[in-house]
Each structure stands twice: as C-alpha cells, then as structure tokens.
Structure P
C-alpha cells in the first residue's frame, strides 16, 4: 500500500493472523471520490492534500495543505473529506463479517485530533499557533474531532468491539504540550468524542494510543471514559508497565509495553523471551493486559526476534 498514512495500520493482516494475532484491525480508508494519487514528481498526494515523498524505507510529508492558514476564512477555503464516502468503508465492511466470529475487531481511530491537525498545518506552525491562540485553531480542532467521531460511530455501526483512538502527545521525557494546555484544549474534545461512542453503545471499549510519556493525563483519560491504554513505551519516563499496572489496574486494561527501541531490534533471543516474561509478571500473569509491542516493529528488527516474540507469548502466556 503506497498510502503512507494507512500503510502501517491495515496492511499486514494476513501475516499477523498467521503469526498468532487475536485481533483484526479495520479503519476508515480513502474515499472513492478522492483516492491517493501518484504525481509526476514521484510523490503521492492523499485526499487531505498531504503530499509525501519516499525517504528510504518511509515516506515524509513535504506539502501540508494548511501550512499558510492564519484565519477562519483561510480554513473555510479548505475542503474536508466526506467521512461517509461509501468507498471509505468498503475495507471494513468486507473485513468485519469475515473475522468477527473468531477475532476481536478493533476500529483504528489514531491521529484523531492533535496529530491530524498538526499534520495538516505543520508541527512547528501548529504548536506556535496553538500557544498564541490563533483564531482558526479551535475551529480546525472541532472539525477534525467531528470527522473522527463520525468515523468512530460508523465503525461501531459495522460491528467493531473496540475503538482505538489516539494522538502522540508524549516524548521520551514528558509531554509535547503542558498538561494544563491538554486539559483546556484537547480533553473537552476527547470527552465529547468518547461520550458519543459510549452513548451509542455503553459496552464499547475505548483504547487510547499515545507514544512517549503521558503520565500526568492518565487520570484525565480515565475520567472521560478510557478503558484501555496503549502503547506503554517502556523507555519513556514513567511509562514502565509494572508501576502503571499497580496504580491503575483497577480502572484500565494495558496494551503494549514490549520494548521496540532496545530489546526487539538489538536483543538476543533470550532477551526477547525475558521481555515477554517481564510484561506478564508485571501484570500478574497477563491480567487486564493485551500483550503487544510498544509500537510497530521496525525494519531493523531481526526476523528471528519477531518469531521468538510470538512463540514466547504462546509458551509463557498461560504459565507465568
């Protein structure tokens, strides 16, 4: 799949199931009326107007459609994609009935507010405009939150068991913005979104993904309805699984925590096995825990370590 924003989310289903995954991921894909296109310069442009250039094994955004946005009038000249474009839901509509009886179905809603906003504007400009309270910022965030909410509700209509929302707010040492700014600006929008999902189906499980250290806002996420926290990046400050499990296991399920920065790419087979055991022991043998890497396994991860991870989960999952 050449669409950079989707490629790591829904491209690897068959191999993951063969390896032993218990869940299948679906997501809103691109609308039929505005598919991703390859340009004459070799870059690709998606329906949001984001243009990507291949850089080694990855693609980097080189054109951002709202990079010159300064006012609400500027923003109003930008056309948002239609979240209910019929073509957007073909993948989910075909996938869910095929797998729902044997696997958990997760509806991916990552980059649901903050990340999509800064991707459209550009990180540096967006953060500066956020701090200086430019007039278009709350309008942009409301539009994106509304788009994401509609997508989440549509996935619920199609039959997902979990909505996996998320925005990367953390770095290795702390949050990208202050917790108070997050509470003032992003928490109300996430609360409204989570409430819409719970109103539609009180039994839906809501997961939230944020890379890095986000310890100050974990209680806030619980307050607004979070059920599952991900990815528990173990090398980020304060995100070690055992401490978080001890503090929040009465209110949260934990998803992730297997080290992808050190152990999986650089460790021995034994190191990988011990990492699996570490996480299982930290959660009292896997209680309220979905074992998984703390992020995508990167291309520098030895294939042997990938196999060992899955084998170790099967070997130790029921006996630790």
Structure Q
C-alpha cells in the first residue's frame, strides 16, 4: 500500500452538480480535501463545506486565475494537514475515477525521480457535441514520460515548493509552464495508462469552442515568451503555426492580390491543401475543419497576449462556460 500522506485540492467557479460529483468522488477516500472557490454565485462553497471539504473563498480583489486558486488551495491544505506530501489537483468539473488515487500514489512511491503523474482524462459525453469529442481526443496523449500534464495530476509537495508552485499571473497554460520549471529542476513527469478523471466540458455552442481555442493561443504565446529559448523551445512551434496560418498567410494573400490582382488568391489554396493533410492524419472531416479554423482563434489569442504585454497590463481570464 502507498505510504505517503495524500491531500486533494480542487478549484471551481459555478460548477454546480459537477462540483458535487467531483467532491463525492474523493472525499470518501481523502478527507484532507480543500475546495477553492473563485467568486461562485451558485452556493458552491456552502455545498463543499456541507460535503466535508475545507472550503476557501479566493480573494477576488486580485485578478482570478486557476494558478492562483491552486496555490491558495495548497497553502490551506498544508496549513490544516502539514504532513501531506502528495497532492492531487483536480478541476471542479471533473470526477475522479475509482482506483486512480491508489495507482498514482504507488507510482510516485516507486519512482522517486518523478514529481508529477497523471492519467487519462476522458470527456463525460463525447458523443453529445463535436466540441466535446474534440476535447476527448485532445486529452488522449502518449503513455510514458511526458513534457507536461494538465489540470488533473498528482504531485510531490516538496517539488512544488522547490519551484514556488504555479505562476499566479498566468491566465492559461499554467500546468505546462510549471512542468517546464520542474524539469529544469531535475524532476520528471509521467503519464500512466490508467483512467484518471471524467471531465464535463458541456460545450454546446461554437462560441464556447472559439473562446477555449483563443485561450489556448494565449497560452501558447505566453509560454513561448517565457520559455521559448533553447533548449526548451516551449510552445514555439505551436505559436508559429498560429501566426502563420491565422495571420501571416491571410496578410500575404491580401498583399499579393493588391499587387498582382486576382491571381494572388491562388495562395489561398494552401488552406484546402492543409485541410487534406490534416484529414489524411485524423480521418475526420469535422476535426480537420476545426483544427484549421482553430489557427485563427489561436492567432487572436496570441495577439491578445502580446498587445497586453506591450501595453503593460495583465491579461484577463478567458472563460468558455
């Protein structure tokens, strides 16, 4: 049996019944559970307390970020349970799969060089919308040592403390950025084959998908700005793809048409060619279409980051629910 002391930190904002499922999936196993609420108006904090979690209202006088909520949750967890040496982070719209916590603890016990372990996050209703299905596909990442994890993961407390936890000011992409610093400190990240969580994206509208993809572009650009230098080259490729397909190529088409007339529109054929390449890889017309369209959303997110940076203002969180 795992011999580490485990705690859980979950975060949320107006998650309602999703939060209830989340907390009920961990509280019967891990009573050392902290819930951090970020300005909910649906009674989430009261519900979390009634279920037996330590409920914390995040100070909303400062800009909210998931990173700041997780850091606050870890601080409260260690204040109440100073002997905790492993922490499972889980988002409030996720439900823990039975057996995951024991499997993750066992892995970290047997692999002292690893700071983080995660498993398979699945979408609760992938068949409901194309957006849910794409989320489920996005989370099907390779098994084994990895460069990063997502919001649901088990981590060593001492490793988190050594790198000062998450960056409070990141509005997106805080988990991969943390993993960059952990790896630079000599730690490793691993993904197990085991099922970990069920996620409820509840994406039913195009506007939700667009906002989520804009957030991804913002994360790519900020990650590349922070850690894009060699040897990491963190998210440099992803940011370049967004710039090329979402901004530079449309501008090139417009300039060429202005200079040589309608023949310049031939450059636009690069888009259907790229769509065919994507279709050959994933064999889904809808996924290929959204992957291509998503480059415009990612480019807008990247542009938003750099405009805010140049103006010297902090970015505001991009919510899709």
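Throughout, read-outs are computed from the coordinates displayed, never taken from laboratory work. Just so it is clear, the structure is predicted and the values come from calculations on it, not from any experiment. Cβ atoms are built from the backbone, for glycine too; each structure is taken alone.
Of the structures labelled P, Q, one was used to calculate distance in nm of label points 7 Å out along Cα→Cβ at positions 58 and 74, giving 1.5. Name it. Traced to structure Q.
Given a value of -12000 for helix-only ellipticity at 222 nm (-39500 (n - 2.57) for each DSSP H run of 4 or more, over all residues; to 500), point me to the structure among P, Q it was derived from.
Derived from the structure labelled P.
With distance in nm of label points 7 Å out along Cα→Cβ at positions 162 and 194 computed over the structures P, Q, the top value is the one for Q, the highest of the group. Comparing distance in nm of label points 7 Å out along Cα→Cβ at positions 146 and 226 across structures P, Q, the highest value is found for P.
13 is what came out when relative contact order in percent (Cα under 8 Å, 6 or more apart) was calculated for one structure; which of P, Q is it?
Label of the source structure: P.
When FRET efficiency 1/(1 + (r/R0)^6) of positions 234 and 258 (r between Cβ atoms, R0 = 25 Å, to 0.05) is computed for each of P, Q, which one produces 1.00? Corresponding structure: P. Using the calculated result 16.3 for mean projected area of the Cα convex hull in nm², pick out the matching structure from P, Q. Attributed to the structure labelled P.
Calculating FRET efficiency 1/(1 + (r/R0)^6) of positions 26 and 42 (r between Cβ atoms, R0 = 30 Å, to 0.05) for structures P, Q picks out Q as the one with the greatest value.
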